[in-house]
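The following blocks contain the structures, represented as structure tokens.
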Structure P
Amino acid sequence: MLALAAMAVWGLNFAVAKMALAEFPPIMLTALRFLLVAAFLLPFRLRPPRLRPIILLAMILGLGHFPFVLSGLSRLDASTAAIVLQLQVPFGVLFAALILGEKLRFRDIVGMLIAFAGVALIAGAPRLEANRVGLAFLLIAAFGWGLSTVQLKRLGPIESFTLNGWMGLSIAVELAVVSAIVEGSPVPYIIAARWQGWVSLLYISVISTIVAFGIWTRLVSRYSVGQTLPFMLTIPLFAILGGIALNGDRLTWDIAGGGILTIVGVGSIILRQRRPERGALANAS
């Protein structure tokens with residue numbers, strides 16, 4: 001039940017973030033999200049760890065993943081975004097093989113091909129013809145996440161909340177600068193934001209990034225990988241349900257078919273029972 005609760009929080013995160021995007025531009029929203037993460041975690045993790053590798057990881061995630069997630073989500077529905085982002089698993093396996101020399105099995109290659117075929121089917125959906133830019137943003141985000149797994153592995157063992165707190169501060173600072181350049185002053189958005197935007201911001205920063213990830217790391221430490229990791233395949237399901245309930249999304253047959261192919265491909269990789277990186281940020285986008 002705890003595992004399903006964490007997956008539900010992460011899945012609903014897509015629909016809730018979509019509501020927050022109605023109040024804040026995507027890069028600014030990402031900066032605010034991680035500013036809150038740092039504000040909640042750093043008071044309990046004041047002693048800084050080795051900051052240089054954390055700052056490098058924050059640059060990869062802050063410039064190559066999280067802003068593109070919300071930029072893509074601002075143009076697409078929550079269901080499609082959640083499915084496409086599953087490609088971060090094949091990208092992570094591929095980078096681990098190319099850079100770290102980890103073994104790439106035939107089953108992994110087949111899973112990657114199936115997953116990419118699913119996203120290709122989604123990309124061909126008629127209702128996405130005007131939103132291919134959003135799809136491209138999500139592909140960049142999945143690519144960035146895959147690259148970050150290599151840096152995370154090089155980082156070595158580190159307590160998860162310590163990592164998230166200091167990395168959250170780094171991401172918030174760098175994205176505040178990028179947002180000011182690209183999106184302009186944050187003041188008008190902050191003044192005009194309604195309560196729905198602030199509640200959504202609290203959800204994606206506190207509930208999704210801190211609470212759900214805290215539950216997940218506890219479960220991973222107590223149970224085997226084979227018992228825990230397959231639960232992550234339910235995230236797109238909760239994202240689809242959340243998108244329909246909160247955003248009024250409409251699930252078409254081509255999106256559903258592409259989603260099934262993507263999840264099957266990713267599932268064939270996950271069910272290898274790879275050992276997850278416990279220090280990673282939550283798969284919440």
Structure Q
Amino acid sequence: MPRSYVVTHADTATALGSGDVPVLATPRLIAWLEAATVDACPDLGNDETSVGTRVDIEHLLATPVGARVDATAEVVHRDGRLLRFAVAGHHDLGDGPVLVAQGHVTRVVVRREPFVARAVPPIVVREALDSELKAVARLRVEAYEEGYGLSDEPDSYRRVLMDVASHATDGEVLVALRDGDLVGTVTVIPGGVPLAEVAVPGEVEFRFMAVAPQAWRQGVARALMDAVAARAQGRPLACCVITGNEPAAELYRSLGFASSPDRDRVLTPDLVLRAFVRPPG
């Protein structure tokens with residue numbers, strides 16, 4: 001049985017950004033054809049599912065808003081876990097069903113739980129989007145308030161933490177997400193720029209490491225550090241740890257960092273930014 005859809009304004013190329021005309025978008029049509037292959041899959045085991053691996057579709061005709069599209073799929077080849085489907089799409093305009101798309105979709109049968117475990121890491125780290133910078137600022141402030149008793153004074157460090165936009169210009173602001181929720185952030189900075197506190201040219205520094213209090217001791221900081229190390233590409237890494245933050249100091253030591261007292265920054269007699277450096281490699 002075909003899957004039937006009615007084209008809405010949300011399905012157009014204009015809405016999806018794949019073009020600037022108000023007709024059925026190719027990405028939406030492909031999604032409908034893939035859905036048809038899911039329906040057409042042969043019986044699988046209780047712990048099995050199939051995932052798409054290849055799409056080869058010709059989009060032949062434009063379909064306007066309001067038209068109905070029928071998507072069909074049929075298995076035409078099977079080789080072990082590999083399934084190949086012939087797919088077609090027809091709309092209901094003109095004299096009878098009119099072919100608007102045809103081609104092939106390849107799927108592979110996998111075991112569901114192991115596949116999901118490999119494909120969906122518990123923590124995703126990537127560069128922050130512009131739309132996320134305000135949330136990053138709030139997370140920084142929340143984490144520093146909880147961890148360090150951040151001052152409410154207007155000229156306090158709070159203002160620095162809130163200035164994420166300029167930090168994104170001078171460095172790379174990374175975010176850590178778990179199930180789509182922001183749980184951590186860090187900023188990677190090349191040594192020698194004004195934002196770098198202790199790194200010299202040729203080194204990489206990271207600053208503003210912050211983890212949401214509800215996600216402390218859950219591996220977020222280590223995931224962020226893995227991303228920082230990947231971006232360093234073998235160059236030396238440097239950072240500062242404020243007096244009293246022994247959990248951070250222990251984390252960095254466990255990752256190969258060593259104290260570098262000659263780079264320490266004394267803010268007050270009781271407040272020191274201790275420098276830590278990890279050699280290249």
Structure R
Amino acid sequence: MLPNLGLSTSYFAARGFSIYDSVKRAYDLGFRLIELGANHCYEPGLAKIINKIKQDFPDVIFTQHCYFPPVFKREYFANPAYGLTLENKKVLDGMFAAAKIIKPKIISFHNGFNNRYIYEGEFKEFAGFKKFKIIGNISQDRALGGLKDFIKYALEKGWQQGISIAIENVVSKTYGTKCTINGLTAFESLLKEFPDLNFLLDFGHAFIEYNNPFEFFSFSEEIIEMHLDDVTPQMHDHRVLGKGVLDLSRLFSEIKKLPKMPILILEHSAEVKEEEIIGEVKLVEKYLESC
């Protein structure tokens with residue numbers, strides 16, 4: 001398997017597996033690069049679980065995606081636009097406490113939404129993924145200030161622990177919300193303001209959100225990670241690569257042009273079968289060898 005190709009444990013969380021068992025399932029599929037994903041439920045004894053993961057899978061390279069590990073017993077939407085609230089600070093402190101154990105290469109988080117949320121249940125469109133409904137708005141100025149405070153704190157923690165920090169583009173227009181940072185120019189300005197901040201390009205998100213998703217490849221060496229999945233004609237992502245509407249030939253051609261190959265993470269909801277993921281691995285290998 002390609003050393004830069006990994007799988008998010010959010011897929012196994014969506015299927016009801018525990019944190020430890022999610023890592024083990026990914027490992028048993030052959031992955032030695034695993035992203036500890038944002039879709040897990042709270043489990044008591046988190047430190048013990050994470051220590052056991054590090055002990056039992058010493059040859060795995062990890063990344064972490066906010067919000068992992070889940071530090072609240074209730075379902076919580078870790079929105080960076082809230083800023084450094086007591087809850088968000090606890091989220092970040094929990095992430096970096098876990099990072100001291102698992103030594104991830106990258107810690108990433110979304111670019112924020114200008115809304116407040118409460119847990120609603122499970123997505124109909126994405127089996128096993130948690131859904132949160134909007135219960136209020138945040139002004140753009142306040143959301144942007146909150147996001148920047150969140151970034152500063154994460155960068156400081158990352159610098160202390162030698163971990164790269166990346167911000168991910170997300171989807172807003174299909175969910176009746178607004179991203180705090182939206183569009184190529186806004187991301188360019190943010191990355192310029194925070195030179196140590198990197199970019200996690202979720203191409204499926206970019207395809208749904210923007211007319212020209214390929215323009216984000218202009219971030220070049222700032223792209224240190226990508227989330228990979230396909231998109232249905234109904235604009236639902238997290239589907240199997242090669243079974244949707246994405247132009248995979250062009251996508252992987254652009255990936256190969258990057259000055260440094262980013263970490264590539266397959267990120268799926270529970271509709272996908274394990275044998276389909278194995279097929280994706282072969283597909284990615286084929287494209288990266290042939291493009």
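Where is distance in nm of label points 7 Å out along Cα→Cβ at positions 115 and 243 largest, in which of P, Q, R?
When distance in nm of label points 7 Å out along Cα→Cβ at positions 115 and 243 is calculated for P, Q, R, structure Q comes out on top.
Quick check on the output: -11500 is helix-only ellipticity at 222 nm (-39500 (n - 2.57) for each DSSP H run of 4 or more, over all residues; to 500), derived from one of P, Q, R. Which one produced it?
R
Check the numbers for relative contact order in percent (Cα under 8 Å, 6 or more apart) across P, Q, R and tell me which is largest.
Once relative contact order in percent (Cα under 8 Å, 6 or more apart) is worked out for each structure, P has the highest.
From which structure (P, Q, R) was distance in nm of label points 7 Å out along Cα→Cβ at positions 99 and 227 calculated, if the value obtained is 1.8?
R
We did not get these values from a lab; they are worked out from the coordinates using the rules stated. Bear in mind that the values here come from a model prediction, so they are computed numbers and not experimental data. Cβ atoms are built from the backbone, for glycine too; each structure is taken alone.
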